[in-house]
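Take a look at the structures listed below.
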Structure I
């Protein structure tokens, strides 16, 4: 005779088997997806060590013949050492990070906490700029920077960042600041703090996740930007990493695939380092700003 205890035990074992099977299927799908996403990177790492005649003929991930000279040839393959392009990219990207963090946090604090004339209108105009493609403003901006004598300098790539031109980061920080209790501002006001002191001593320390998110995306987007440096930089000693890769490809032709892939792999290392170092803060910043109304 079957009892209720036996029925419950049988049902529990069945649910455990179903859960185990579902878990195995989910993890298998995730592993397969991860391998699919990582395959291009693994192919890049493998091909960077292959001779030019085996890069596209030998599709295995383990090179049949290793040619480490691809890295030395790539480093010295352009008209300048590739270290020049890395330094230029780091300088521009770091200045862009500083500019976006400082300027966008100040503007976000003003929109989120201060009251001033035409606040809603200015906020709407700021949000409209997100939908404005860069190609629509490229020619007017170039004409302006040409008149200022900034062409072939890093100023067109850096100065706008200190003027809070990235509305996406402003909106992200506004959403985060709105989640900070206003009671903290009121308590600081009672203690005699003004708006800037509240921003510096109260708001800014609590904005770490949003600041890290802004800094990481600013670094990645600026570091890998090809269009803007191509437009404004004309001297080779000012070129960034994407331009250096293009220069390396055009200087050697088809025989430079090995050095080109080697330098492409090296150029990805700073992006991976930045992402993995700030991964947790980045996820916290995106998650918390997404929950704020």
Structure II
């Protein structure tokens, strides 16, 4: 029960309350962009992940100060701190001051080849290095060693970029993230290499959904957008679960699939694929303000 209570307080309730008031400042001061319908929305909802991280950090330290053992779900997520912090900070930097003329792997790597490091390229490198640091800190010297470190690093970095490909419509990236979270928690519960009991898995689900719940009404209502800060952080969170919960063979296969999907995203429009499929289109429109009833 302690696991669920701590997850609800520090990862759901507090971020929800903070974002309810912070969004007023974001609406006044954050950069505004026209979305795909021409509606002006502020870019900054992704900062919820840093808010979530601070609340999580505070909760973990309060338990230590109260001489209460951290629930297993919380100990499991502690190594995630630098990865999420970096993904959010570099994503927000790219959102607010970045030059968005370069797009995708090809655009950023092409600019780098010409001696120009774009803010998007900096973000990609930073998330990749943070993913590597996270995997090294967890698996250096383990039996799977280098193989898991390399495959996990790729899975985290590619997941961060993959979710970002869907942040083109209200709550679309959030729905993809929530679906991925269900899959990852299924791996943790039934087939993974990390063993948590059911209260901890329920707490992990609450913790992962916390940032999404905190900003859902603003994203779906076309008030603000997640931006790279939100999408990259969501992807990094999923990537961490995948990299730590999957057996090595499955992790390698998943990293290859993610690479293929990211490269496909450079060539085809996922939006067109979704809108051309009746079922996917209905799911995509679910809960969106811009959809005519």
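Once distance in nm of label points 7 Å out along Cα→Cβ at positions 93 and 149 is evaluated on every structure in I, II, the highest one turns out to be I. Between structures I, II, the greatest calculated value of Cα Rg over 2.2 N^0.38 Å, for residues 117-172 alone is seen in II. Given a value of 0.85 for FRET efficiency 1/(1 + (r/R0)^6) of positions 21 and 205 (r between Cβ atoms, R0 = 35 Å, to 0.05), point me to the structure among I, II it was derived from. Answer by label: II.
In this comparison of I, II, the computed figure 26.8 for mean count of other Cβ atoms within 10 Å over residues 237-244 is attributed to II.
The maximum of percent of Cα pairs over 25 Å apart over structures I, II, that is, the highest value, falls on I. The greatest value of FRET efficiency 1/(1 + (r/R0)^6) of positions 165 and 181 (r between Cβ atoms, R0 = 30 Å, to 0.05) among structures I, II is that of II. Each of I, II could give Cα Rg over 2.2 N^0.38 Å, for residues 53-140 alone, but the derived value 1.42 comes from II.
Any read-out appearing in this document is the output of simple, stated calculations on the displayed coordinates, not a laboratory observation. In this text the structure is predicted, and so the values were computed from the model without any measurement. Cβ atoms are built from the backbone, for glycine too; each structure is taken alone.
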